[in-house]
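Dropping the structures in below, format is structure tokens.
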Structure I
Amino acid sequence: MLMKRSAGERIFDIGNMMFMIVLSIVSLYPLLYVLFASLSDPDLMMRHRGLLLFPQGFSLSSYVHVFDNPMIRIGYMNTMFYVILGTLLNIVMTALGAYALSRKGVLWRNPIMFLIVFTMFFQGGLIPSYLLIGNIGLMDTRWALILPAAMSAYNLIIMRTSFQSIPVSLEEAARIDGANDFVILYKVILPLSLPVIAVMLLFYGVGHWNSWFSALVYLRTRELFPLQLLLREILITNDTRAMMTKIAGDKASIGMTIKYATIIVSTLPILFIYPFLQKYFNKGVLIGALKE
């Protein structure tokens with residue numbers, strides 16, 4: 001049975017719809033601007049002023065120059081290494097810590113949890129971290145970007161709360177069958193926590209993909225640089241010379257479109273992965289945020 005809606009409710013729905021449309025346009029336009037600019041003819045784009053609603057001409061020359069740069073390929077490989085290995089280590093460490101801290105019989109569980117939460121508000125800072133990385137021999141190595149970020153306190157709390165929501169009776173039944181803690185975690189807890197694990201994959205993966213500051217501080221060898229640090233060089237220091245060695249024409253115009261093409265190249269992988277994890281996102285966050 002359809003309920004008759006009042007004039008005020010219809011006005012609210014229309015206003016809400018208009019607001020969401022405007023919000024979507026404001027959110028999407030910067031990305032569309034970068035995409036259209038990267039596909040535009042460099043000379044036409046150089047002369048364009050104002051809003052960009054479609055590509056100015058059509059040219060893939062910027063993408064050709066981006067992929068011709070060996071450092072972009074190296075940066076991609078480095079970033080994939082950091083994302084895959086780093087995220088795998090993050091999930092393992094977070095799952096082990098969350099499982100241990102979610103069990104009621106663990107000794108000193110509350111004091112340990114307090115110390116973990118304490119690190120969210122009070123940290124040593126950049127200089128002590130820099131000295132620590134140098135003293136343990138991780139400076140200018142790949143591990144300097146992976147080991148210090150092995151676990152996030154915030155994500156640990158979310159996963160711990162999710163594990164606590166699983167009925168204790170399942171664990172007790174597994175123990176009666178002779179399962180130890182590792183078997184319970186692997187065969188009982190984790191299969192029931194796929195939504196929150198998907199959220200952790202998204203959080204950790206995006207964090208590693210977008211990370212550049214740690215590489216800027218700890219790395220000196222350019223062959224170890226992630227893609228985002230190379231992107232920073234291109235955008236902030238305005239350094240596109242490595243991609244324009246074979247260009248004989250106006251380097252200023254092609255340099256501008258190269259910047260936009262580099263942004264698209266470094267952003268598309270995350271945009272493609274997110275839809276596959278999005279369906280778990282809301283459920284995983286809610287499960288990890290609320291305890292039954």
Structure II
Amino acid sequence: MSDAEAARLQALALTEIARLEEIFSLYKESSALQRLNREGTLENAPRELTELLRETRYIHEATGGAFDPSVQTYWDVLASHYGAGADEDSAAEALAEATRHTGFARVKIKGARIVLPRAMKLTLNGIAQGYITDKVAERLSREGARHVLVNLGEFRPTGPKDDGSDWQIGLADPAAPYRIADSTPLRTRALATSAPYSASFDRDGKRHHLLDPATGQSSARYASLSVKARDATAADGFSTAFSLMREEQIARVIERAHDPDIGVHLTRQDGTVRVLGNWIRA
């Protein structure tokens with residue numbers, strides 16, 4: 001691939017990312033998701049938003065509600081309390097109140113119309129990054145890029161490396177995230193990782209972004225959890241959900257999933273590792 005062709009493909013990828021951020025961003029007031037959260041109803045929603053919400057519905061149901069984008073309601077409580085220096089007790093009280101405004105099953109999607117229950121807000125941060133990864137990979141594939149690895153935090157290749165070998169993806173050591181603890185091959189599937197250390201509200205990391213939809217409490221079940229799946233959307237969503245679930249629950253979901261080749265690599269808090277499903281396949 002020439003430098004000019006590489007530059008052209010990179011520009012296409014950046015354009016696609018910017019376009020999708022206008023739909024899914026929680027930081028841009030003009031995004032479709034922010035308008036939905038602000039107004040509670042969105043008419044003529046972008047096709048990509050309704051498409052991703054349908055995939056979200058599938059993962060929500062497949063995981064018994066563990067994946068639930070209405071946790072944004074909890075996130076707002078935590079960001080407000082810890083940002084203002086409030087104490088833990090007052091955060092707990094506000095979280096208990098917020099449980100009345102969660103539950104993705106209550107979101108109504110009909111055609112291009114989306115309606116949220118009163119005071120509910122959604123975040124797609126647990127799946128949209130994977131979805132955008134997929135869209136960029138698909139766009140590059142249509143342009144003829146056969147040996148590209150898209151890495152937006154989640155990974156999806158358009159094919160093998162140009163020498164025909166698999167891509168090797170490093171898995172961070174959760175005890176020292178700057179260090180690689182293991183690696184895994186990737187060629188036809190996508191990979192996503194969820195870990196408590198990636199975003200927290202407090203200094204000791206007890207209040208972090210992996211929030212239990214039922215309580216608003218942060219999950220400390222695993223030090224890190226990675227998923228391989230048919231695409232980055234599924235890998236991202238399932239890695240978020242599985243981080244909240246017991247190992248036997250994860251195993252049951254893998255058995256029932258539409259994707260028979262889901263693989264999971266989890267690191268327990270004691271540092272031991274377990275692999276579930278079809279992790280080995282690239």
Structure III
Amino acid sequence: MPQDTPASRTSVTVIGLGAMGQALAGAFLNAGHPTTVWNRSAGKGDDLVARGAVRAASAAEAVRASDLVVVCVVDYDASRAILEPLAADLAGRTLVNLTSDTPERAREAAAWAAKAGVDYLDGAVMVPTTVVGTPDALLFHSGPRAVYERHEDTLRALGGQSTYVGEDHGHAALYDLSLLDYFWTSMAGLVHAYALATADGVPAAAIAPFLKANAGLVLSLVEETAKGVDSGSYPGDQGNLAMEAAGIEHIAHAAEHRGLDTSVLRAVHALAARGVALGHGADSWTATVEAARKPGA
């Protein structure tokens with residue numbers, strides 16, 4: 001049986017050596033993959049080179065070094081500027097773009113790659129740099145299933161929770177943005193809750209345990225809410241939207257009385273009020289999805 005050695009593992013090129021790019025290249029090195037790196041500006045990647053990575057003199061040289069090329073830069077404008085001049089060098093290779101952007105930009109990049117004869121996967125890294133390469137690291141990948149499966153073992157060096165989410169190249173970005181939509185609105189609520197409590201002299205730490213319990217309640221509703229969104233059924237027997245909108249108004253009034261910014265709360269109340277206006281006052285909070293889909297209603 002052939003021995004699995006670094007020389008027998010897939011060689012990989014990583015383009016872009018910001019904090020995330022360096023974490024990705026480091027994960028490939030840790031897994032024993034021969035790794036070539038390149039960055040637009042000099043002075044990055046010394047630690048990777050010291051660990052065995054090869055620093056390419058140019059982007060074209062970096063691409064030619066491997067059949068699997070991973071790019072992770074600030075946005076798709078940056079990746080496009082780097083990659084489009086390299087179309088001939090990339091032809092016949094697999095390009096995995098882990099740059100964060102929109103589904104539309106991902107699909108545009110996939111169309112360009114198809115014309116250039118490049119196998120293309122789009123992806124998203126859902127964890128901080130310190131988690132990349134661990135069993136807990138979650139990454140999304142989308143594009144042709146056959147291309148993903150061909151490189152799945154290599155890509156799993158980046159995280160044990162690497163997940164394929166479909167043939168549509170835009171889906172990795174869609175999953176990414178959907179999760180971040182939830183994360184950042186939740187973080188806004190968390191910080192605002194602390195602002196409200198501390199405005200009356202209650203330490204944030206005093207309500208922290210109760211917020212953890214409340215977060216558990218939200219988690220318990222994730223699957224049920226998904227079913228309601230997918231089915232279009234929003235039974236309000238356990239709590240209706242009209243009452244919940246009134247409750248949000250009370251919170252906003254108390255926050256304004258204390259001189260706090262209420263722009264996020266007012267936006268949430270407006271969403272609920274629009275749901276009521278659309279005829280969902282007797283339905284559950286999940287019915288606000290209809291208001292989200294009809295912002296001009």
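Overview of values
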item: Origin of the derived value -22500 (helix-only ellipticity at 222 nm (-39500 (n - 2.57) for each DSSP H run of 4 or more, over all residues; to 500); candidates I, II, III); result: I
item: Computed 24.5, 76 for Rg and Dmax of the Cα atoms in Å - originating structure among I, II, III; result: I
item: Computed 31 for relative contact order in percent (Cα under 8 Å, 6 or more apart) - originating structure among I, II, III; result: I
item: Structure responsible for 15.0, 45, with Rg and Dmax of the Cα atoms in Å, for residues 186-265 alone calculated and labels I, II, III on offer; result: III
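A short reminder: the numbers here are calculations on the coordinates, not readings from a lab. Every value quoted in this text rests on a predicted model; they were computed, and no experiment measured them.
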